[in-house]
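Input: structures, listed below.
FYI, it's all coordinate maths here, none of it is from the lab. Just so it is clear, the model here is predicted, and its values are computed rather than measured. Cβ atoms are built from the backbone, for glycine too; each structure is taken alone.
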Structure I
Amino acid sequence: MPDGINMGDTAFMILTTAMVLFMTPGLAFFYGGLARSRSVISLMMQSFISMGIVTMVWIFGGFGLAFGRDHGGVIGSITDFFALGNVGVEPHAMYGSTIPFIMFFAFQLMFCVITVPLMTGAFVGRMNMKGYIVFLIFWTLLIYVPVCHWIWGNGFLAKWGFVDFAGGTVIHTTAGFGVLASLLVLGKRIMKKGANTQPNNLMATAIGTGILWFGWFGFNSGGSLAANMVAATSFVNTLIGLSTAMVVWMIYAKLRRGKILFTDVLTGSVAGLATITPASGYIKPASAIIVGIVAGIICNLGVEFARKLDLDDALDVWGVHGVGGFTGTILIGFLADESVNKVTASPHQLWIQIAGVVLVAAYAFMITYLLLKILTKVMTVELSPEQQLEGLDKTLLQEQEFIKN
């Protein structure tokens, strides 16, 4: 056995990696149940296909650019780990010193796999599969990989002292603000007058939510890269953030809309998870209650704001993931406790958190906008009006699970 390997930490990371992997099909069920029935298969396919495409990107350059030798604080080295070169069972001094480096590779890959699928719930029914695959590849390389390096790969934000424990900025903020740009470029869905836009299968959504709950405990606690006290604290904070945000979301729904829907229960819990994610390894459990309360309010306001702007964010991705991840990142500056993981709440830390997350949000928005503008000029990305009316499942995939709406 290689020197430095801890078998308990290794077993823990194998488990958490499998849990995060499970989240991508869970997301497919979550979105698939919320979407209109004519888009179910194509939407779920976009989540599943990410596993294959992004794994290839990660092996052939993505991992090295994210975690290879730093170049000016901006990007890593494509040659360091290209085609799994120098990625073996020997631990890496910086990235999990008690686990095989190949487990760090796999754990980080699962984060990368789920990021673009998070966006698909916003522009569902507007992008064809060819366009989505090209978008998936370039978005991963141009946005996810650089931001990952800036924060987790010893890039310039890490050197500032900016922290994000498990992806509130790297994943949720980039995806959420990328969604805003995609909605501006792709526009609103074309639907028949009076078309039914209600969820087609809340049972599928509930199953997906349950899978996301389960996977999220690995998503957050695995950020410690070891079976230690930080992992335990992150685990409990995840539970508290999920539960508190769900309850607050339900109260908000009752006060604002007069009733509580099942979708409020499910969406509120996911908003809590997105918001607690960046802070989960830096705050005490009592502070996670505050994060959950803020999530239940601020994410609701984000969803309502997007609707007031008439943005056709079909499944409220920006309000839940973008606003949640953005807010949770900033809350580190207010709530971090040095006794948890060596980060202390202070005006200085708060300023770093605000500057870092605003920069990432702006970068994700601008590059996504430019990327989609270029793609729409050089290839057919959007569905035609006729295809949008009939649905991608029927017109391009010739696969239909439902034909009701």
Structure II
Amino acid sequence: MPNSEQPKQLSKTLVLLMAVSCGLGIANLYYNQPLLADIGRTFGADDQQSGLVSMLTQIGFAVGLFIFIPFGDILEKRKLITVLLLSVGVALISLSVAQNLTWVYIASFMVGLTTVTPQIIVPFVAELAPPNERGKAIGNVMSGLLIGILLARTVAGFIGDLFSWRAMFGFAAAMMFGLAYVLHRYLPVSQPIMKLSYSGLIRSIGQLIASQPTLRESALIGAFVFGSFSAFWTTLTFFLEGPNYQYGSSAAGLFGLVGIVGAATASLIGRLADRVSPKYMIGLMSMVVLIAYLSFWLLETRLWGLFIGVVLLDLGYQGVHVSNQTRIYSLLPNARSRLNTVYMVSSFLGGSIGSACGTIAWQRWGWLGTCAIGGVMATAAFLIWLGHRLIHPRREVQ
């Protein structure tokens, strides 16, 4: 039986620590993107083979979400976070010393599998925050998470140019070991809110999917939007190294700095989600992602056009993501980790599909193919949102 929620203190300092932790944690998934060409050159791989590194990392993350995130409802969260951070540190060391492409593939999958602490921290924040400030708290932490995603590319690009891609993953491993110590010392102890066996916990996930239409809608929209987001970032390095620009990996990383403009809006979006129904924000932000791809397509040879598109893409993705999470965390307080499991597994399966399709489209049709894949996925997300509004025009959806 679920325990009643106990009010806890969520200070500004703790929110900042959790935001920074999410950013550092999630960055492990994205260090490889500006380094794909360098990794490929090391092992004599083509663009499509190199692109599999990003896809396998995201697939590993989706599997890790399904395996580990439900534990957040039945285990003490601080210990769970510490163990996972130590595990991803070991996986990153393995990746940094990889001797062949198969080794890189396996280590990348293991990095994704163990890089799930941010998705334990986000429901933890929702648990600690007062209901009337939940969207704001989630938005603040999500700002840290998305800034981590974007800065990961910048940092990896520069370290890859200055040293090597191996040095980047060794540095990341050291950060994970340090972060494990800090969070173990400063995070509050969180008692489990459910008493279930792991098998019962997993079975209950299927029951949540069947009984919660808002969860199903959010999961599908999240999958398509993150797929659209991933298609761009996976192929950007190849595009920038092509004849239009002829830039190196550090230039691809610099685009992460541009995207911080979009990431910085997460706190504002979270506040709006506390005051305005997040279902409307989702439709609007899905359209912003589509407009970003129109900018990429129409202004592909103009650097300022790419800058505008990156800001719009990150703004739209962040808006959809924060609004979706605000919706689902309000459904069943005692099942937040499992709700987050469904949502995030769907999102990252969509992200891995977007990475794979984006890479294939780039190989066959160039930048136009990448824009087509991203635009189609963004359109699908908007149509799911619109279809639900048309089918259930009078139903109030959170």
Across I, II, mean count of other Cβ atoms within 10 Å over residues 53-60 reaches its greatest value in structure II
With distance in nm of label points 7 Å out along Cα→Cβ at positions 77 and 101 computed for every candidate in I, II, 1.1 is reproduced by structure I
Value 23.8, calculated as mean count of other Cβ atoms within 10 Å over residues 293-300 from one of I, II, is from structure I
The value 3.2 for distance in nm of label points 7 Å out along Cα→Cβ at positions 245 and 349, derived from one of I, II, belongs to structure II
From the coordinates of one of I, II, helix-only ellipticity at 222 nm (-39500 (n - 2.57) for each DSSP H run of 4 or more, over all residues; to 500) came out at -20500; that one is structure I
